[in-house]
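Each in structure tokens, the structures are laid out below.
Only the coordinates and a few stated rules stand behind these numbers; no lab work does. A quick note: this is a predicted structure, and the numbers were derived from the prediction, not measured. Cβ atoms are built from the backbone, for glycine too; each structure is taken alone.
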Structure I
């Protein structure tokens, strides 16, 4: 049995989220929470909320034991990109791409 949590349209680039997800992949849920709370990356703020949600889903919806949970899967996919612009010299215009992310965490119970 598994428990999932999704965070869609987060205003952070997937490139910034992926290294933080690599830190917690395969770890116990409590250890992963500790790692995220002590990581000084902007992505860890989003991932703490997402991990809490996944743990809560496991406990409430599936009746899983929270002490035995571990991060089975975690991944990030690019969401839609917001296109913005900025005026430049001599009437020019530069495109600014504001990227978004779809994050997923899957928890499973140890045997």
Structure II
């Protein structure tokens, strides 16, 4: 999960004035838009750092799995709400939805294995 989230985070926040119009047709010329996407990029990278640290420290595996489940299924829930309320987005965003569901449910499965 961590490795997959790095390019997504960077594509949204590293140079949002270039990538957001190209990927999604979002006008990122405004300072506030770039600010929001760079903050989201760093939030994603912070989660990646946490998940990579946990890979080296199994004693905190369960909290890491819960964070993965909450983040992935929370994002998926927001995307599903948008599908219902707003319609179909760019195909890449639908791919993100599918990946978030897959990783969220893998996290739940791994938590179930921890409890057994």
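A few remarks follow.
- Structures I, II, by distance in nm of label points 7 Å out along Cα→Cβ at positions 7 and 39: label with the highest value: II
- Structures I, II, by distance in nm of label points 7 Å out along Cα→Cβ at positions 23 and 47: label with the highest value: II
- Among I, II, structure where Rg and Dmax of the Cα atoms in Å, for residues 15-54 alone as derived comes to 8.9, 25: I
- Origin of the derived value 41 (relative contact order in percent (Cα under 8 Å, 6 or more apart); candidates I, II): I
- Structure (I, II) behind the derived value -12000 of helix-only ellipticity at 222 nm (-39500 (n - 2.57) for each DSSP H run of 4 or more, over all residues; to 500): I
- Cα Rg over 2.2 N^0.38 Å - structure with the largest value, from I, II: I
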